[in-house]
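Structures incoming, each one as structure tokens.
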Structure 1
Amino acid sequence: MARVWQSAADVDRAVQTIAKYMREVGFIPQVLLEAYRESAEKTSRGLAQRFYEKLASDCPEAMRFF
């Protein structure tokens, strides 16, 4: 079960983690990907929007996973 994001800082950490994985290994581990997908579905609309916008600007190559 994923931990649902409660703040903008949670979202920012998630995007930073995704960007780091993409930079270092070129993919997002499946367990992490599933957890972030679940968090994006279950968090508030505003935090989900922040996640997708920040991901698109900071790590656009990861958008295909979401």
Structure 2
Amino acid sequence: MYTNSAMLEAISECVHDERHREALRLKLIDGWTYERVAEQIDRTPRQTYSIVKRYEPVLKSYLSRLGK
């Protein structure tokens, strides 16, 4: 479990692509569906899913190092 502010910090620190940051914020913080996020960032739901799955381990590692 994590707080929204901790996840936002992790996304800001670990993700260098603006579109990927937006996708992660919308999915992991705002709880949007993959379909809705995909429409917002002009990608397919499958591409959006891949973005989230690629960064989840990085974000979890960052949060665990901070104890958040």
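Bear in mind that the values in this text are calculations on the coordinates, not laboratory data. Being a predicted model, the structure only gives us computed values, none of them experimental. Cβ atoms are built from the backbone, for glycine too; each structure is taken alone.
At-a-glance table
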item: Parent structure of the calculated result 2.4, given that distance in nm of label points 7 Å out along Cα→Cβ at positions 17 and 49 is the read-out and 1, 2 the choices; result: 1
item: Which of 1, 2 yields 45 [relative contact order in percent (Cα under 8 Å, 6 or more apart), calculated]; result: 1
